[in-house]
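Here, each number is a calculation from the coordinates, and none is a lab measurement. Please read all numbers here as calculations on a predicted model, not as lab measurements. Cβ atoms are built from the backbone, for glycine too; each structure is taken alone.
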Structure 1
Amino acid sequence: MVYVLVRKLLAAVLTLFCATLILFVLTRLSPGDPVKVLLGRSAEVAMSDTAAYQQKADELRSQWGLDQSVTDQYLRWVTGLLKLDLGNSMHTGRPVSTEIAERLPATALLAVAALLLQLVLGLVFGALSAISAGKWSDHVIRWICVALASIPVFVIGLVFLLWFAVRLGVYEISSEASLSRLWLPAVTLGLIGAPQIIRVVRANMLAELGQLYVQSALARGLALRLIIRQVMRSTLLPVLTMASLSLAALISGAVVVESIFAWPGIGKYALDSILLKDYPVIQGYAFVMVTAVILINLLTEAVYSILDPRIRRKGVATSESTA
């Protein structure tokens, strides 16, 4: 078991290293010049095409290390990561870690609320669809899932914002991370992610309901609710996988929803930084998100081992055979 844990940790470290390299290269290959964007936000833009403007641009490049080679810039960034230093924002001058830490609770709150809604919708309607397989209710649920999976998240977000905020006036348009503003972006993300969980629950429950032990229990007259409870237990593992993937996607990919609803999370912060070509913030945000996804996957595998002893025994057998 220790061997398996060490192997997974080494794989996670290697994945993180490869991610830093890819993130750095993609950031540098993106079009645009951060120095020109930075100067364009100040009075220096009036000195464009002059010696003074060029001198100021060279000073900024030297200040942020952009005049160094790409290899030196990468090594400098990785060295900072080893010291838990994500650098400073080019536009605010504040540490990136501080700015991310200020916005992370808002994103975490939104992600957890959306995930809980996804799980509730997925378990309830997935079980209902499986129990009524082939009936009209099953067809309606599946049609709704296909429709929700086909509509882009920004379309649903804009429609909800237009309807609830503009027409009904029951949603406040502001930039605060309050509970009164949480429900609409959470519902938007919850509806988008629920169809995947519904399909997983339905498919696994149908497979379990066709098992011999279920048919035997029904023949003996066992209560249907008890059978459904046992079948739902067997469905928890795949639902746990979907929940972990969904949580990682919600934390790292809620950029569009946060921007639409002006939710002050790290997704909106990252989008603003991309538009400003703020290299330290873009790299720091991406690094934190990759780390979060890796940690969530490791935690999911650990929970798997606890819930299903067969996985733990398989890992031990694999390590013994390798030795």
Structure 2
Amino acid sequence: MNRLSQPGLFAHVQSYFTEYLPRQRGASVHTIRAYRDALTLLFRFVSEQSGRSVAALSLSDLDAIVITHFLDHIEADRSNSTATRNCRRAAIRGFFKHLLRNDLTHSQQYIRILAIPAKKSRQVPATYLEPEDARLIISIPDKRTCDGWRDYTLLLFLYNCGARVSEATGLRWGDLQLTVPRQVQLRGKGRKERVLPLWPETANALHRLRGMSRRDDGQCVFVNRHGQPLTRDGVAYILDKYTTAAGHQKPALVRKHITPHVLRHSCAVALLQSGTDVTVIRDYLGHTSVTTTGRYITINLQMKVDAMRAFWKKAGIQPANVKPWKPNADLLAFLQSL
């Protein structure tokens, strides 16, 4: 009998995924899969480093040094970002907190692992589309075809609701109310639900799409040609196709990495630009904390320009009576000659 079959590592892994996460924490399927993937990578790494099979690993093989080496490995060798490294660390911490509650014998070992800090990462400004760019992309699908109407409705829905891809792909006809008051019930992260209003255009598009599909309330709204729900990759492919097409009219769009989540960012920024309070946007997007929503204020240049102009006007400083500086051709020629 190998060590994994004894009450040890395998027993704790099994109880974590079959008892604790689904039954005690009520974790979603997505969370369970993310934690599963992190631990799978960890066990394979430890197996390769130790020269033993995964079945031969024991709890004593998992110490703070090994975990730190693993986190460095996924960043350096697997080219994962710092954000991904921190996500893997969070998943591993969840498992070792479970071990700490159930295995006091190795408590000091687990405490040292839990003390491994998250790695600081540079906050990259979120990419977003100005309203005119979003409208351009949404207008590209050929509305005369069934696929084109589905794609148009999908893009309009994502922008209207700032929905996550998982919320759109999991949307069912029973979640929609297409008559006044037009609204949709979305199921977000952590099984949290929220109700959002729909634009008349979005409701009308969905109403026509339903007539094309003839599906019952339990069926998904956005499906492929085989009647199966669109996948995350499928939604990304659809958006990329129309972004590329829109790039022929506006080349600047091609230089941006536009993903379905960019439409979510774009919805948030448009709400901010319209003067919507940040707490309302938090609830609109389904954020847990207003801190997460506040990041959109920092990325919108136009709002900063407007704030600067309002501050200048409030300060009452008189503009200097000088002519605006313009480059001189001779000066530029001189600089070019250096």
Structure 3
Amino acid sequence: MSKARVHYFDNARFLLIVLVVFGHLLRSYIHDNHFLQALYMFIYSFHMPAFVLISGYFAKGIHKSGYLMKVTKKLLLPYIIFQSFYAFYYYYIDDVSTLDLNPFDPQWAMWFLLSLFTWQLMLFIIKDVRPWLMITIAFIVGIAVGYFPFINNLLSLSRTFVFFPLFLIGFYAQPEQFKYIRNKKFVPISVLMLALVFAFYMVTNFNFEWLFGSKPYETLEHKQADIYSGAKRAFIYCIILISTISFLNIVPNRKLPLTYIGSRTMFIYLLHGLFIGLFRVNHWDDYFKDGVASIIIFSVLVTIFLVYTLSMNATKKIAAPVVELKKPS
């Protein structure tokens, strides 16, 4: 008998995938409005870090027989399939001159599958190291890799190293530790922390790509990296940790009407790029630039449509053979 799903984690995944889709829609507008840029950076402070941390929490099956084969089927094969699919898709809709089938340069959001697979492999090497020692080393490495220009989007190496500490925190976390994170008496503090993070972005103006973890320092700084570059990433880590833990604290524990969507986030994550690609290539964003309110309302409505449609049973039935590599039950 399979273990019962925990509503809390499905709620977290549901809220996070909503923010993923909303953030990708919002990207088209952030260069023209500081509020929207701050909102975009606020979302990117925790939505993927929280996904990474939760993924690490559910990677404890590494000790089980056949685990490597399971994650290969679950992550690497879908990566290869959708990496190729989106290469053809972008070639067709964008009318580009060359077809980019390079499996070592992840298309758009495919980096997460490749990094997640790599993190699982890395666990086989470090799983027996003392948790706090390994987490400390991972943070140091995450800061250090920015000084090496060749560690970039190739094989998603930069993101793999930068976000690995979050994966490890999740991996080493035990249910009793998550009880503190889920304790609702801390919600007022969490809301305050999230408000302060957003306020910080409103009163500052720096390159939002620092939050992606995908580029070396010299690219982010547009100059030779120095000691302050590493300090900036360390500061970004602090923001990520504060906002991620705060977000996870406010996630509801009980079952909600849309909790089930949390079990179908992979379908939404892999398929919503079909619309985002058309949205950006055809410049549909130009029709909704009258003001912040219209942009947010439009983005919210499209997000609701995409999340609901791509989580439907019909979508799951059609896409399961390529997303899960199995026939839907």
Re mean count of other Cβ atoms within 10 Å over residues 25-32: value 11.2 computed from one entry in 1, 2, 3; matching entry is structure 1
Once relative contact order in percent (Cα under 8 Å, 6 or more apart) is calculated for all of 1, 2, 3, which comes out largest? 3
Between 1, 2, 3, which one scores greatest on FRET efficiency 1/(1 + (r/R0)^6) of positions 33 and 209 (r between Cβ atoms, R0 = 30 Å, to 0.05)? 3
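Looking at structures 1, 2, 3, which one was helix-only ellipticity at 222 nm (-39500 (n - 2.57) for each DSSP H run of 4 or more, over all residues; to 500) calculated from, given that it came out as -17500? Don't skip to the end; give the middle numbers.
Details: 1: -25500; 2: -17500; 3: -20500.
Corresponding structure: 2.
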